[in-house]
Structure I
Amino acid sequence: MSDLRVYYGRCQSIYCTPEELRDIELIHGLWSTAYIIPFTKKMIDRATKEKMTPFLEAVETADLFVFRALPNGDIPAGVGKELRHARENEIPILELPQLNPARFIDIETTRWFLHAVGQR
């Protein structure tokens, strides 16, 4: 089976961190044949002159776009641009889960929400 080309979009603050390593392990755990398109020095150097162009070109070569939002759920500008480009090119998109404890709601809030949307 050929490699699944994965573009992994994330905020620059995640580069070379334990979170990035966990994400990469998760991607490889889900797809053993995943080839994560690397950010090369040449791409990064080009990006300083050509803004997002090298990254968007790399997105176009992907079979799957996987991204990580910020802990509060916001999507950084650069990742957002890459994500929109993936969508325009009909590349499947997967958001890596956030397990920020602040996102968990209690049972009363859950019941209120369900009532508000007409499910209870």
Structure II
Amino acid sequence: MNLGIDPTQIATQMRILFGNAQSWRELGTYSAVEQVIRLHCEVGRIHPFVNGNGRVSRVYCEVMLFALDPDAELGWSRSRFPEAKERRRVYIEAVRQADATGDYSAVIDFASHS
């Protein structure tokens, strides 16, 4: 079962994504938080791994955010949704909304709260 794109396109799409992320950084296209959230959502859409895509993409986000703004932090709504099941539900809903509409505001809001 493949949750992401055609597996033969994963390597190409990941290179394109990281190239886009580099351009966002160089051009200042988006805020630092929006850059990392876009990266996060796109890694999820591509789905390069069988398991752990969300965890890996959150690590990418933290590393990228630190490079962009060492003082910024993402909380991934631990305090707003202390119950893991509810936190996951809200997170997945926000990511699906971003995938469907291109509007990343719900994911940005979710990730920006500690």
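Quick notes on this one:
- For the set I, II, ranking by FRET efficiency 1/(1 + (r/R0)^6) of positions 45 and 101 (r between Cβ atoms, R0 = 41 Å, to 0.05) places II highest.
- Taking FRET efficiency 1/(1 + (r/R0)^6) of positions 29 and 53 (r between Cβ atoms, R0 = 30 Å, to 0.05) as the criterion, the top-ranked structure out of I, II is II, with the highest value.
- Once distance in nm of label points 7 Å out along Cα→Cβ at positions 13 and 85 is computed for every structure in I, II, the highest value turns out to be that of II.
- Read-out mean count of other Cβ atoms within 10 Å over residues 37-44, computed value 12.5, structure in I, II: I
- Given 1.07 for Rg/Rh (Cα atoms, Kirkwood Rh), calculated: source structure among I, II: I
- A value of -13000 for helix-only ellipticity at 222 nm (-39500 (n - 2.57) for each DSSP H run of 4 or more, over all residues; to 500), calculated from one of I, II, originates in structure I.
- Rg and Dmax of the Cα atoms in Å, for residues 5-60 alone from the coordinates reads 11.3, 33; which among I, II: II
- Origin of the derived value 29 (relative contact order in percent (Cα under 8 Å, 6 or more apart); candidates I, II): I
We did not get these values from a lab; they are worked out from the coordinates using the rules stated. Every value quoted in this text rests on a predicted model; they were computed, and no experiment measured them. Cβ atoms are built from the backbone, for glycine too; each structure is taken alone.
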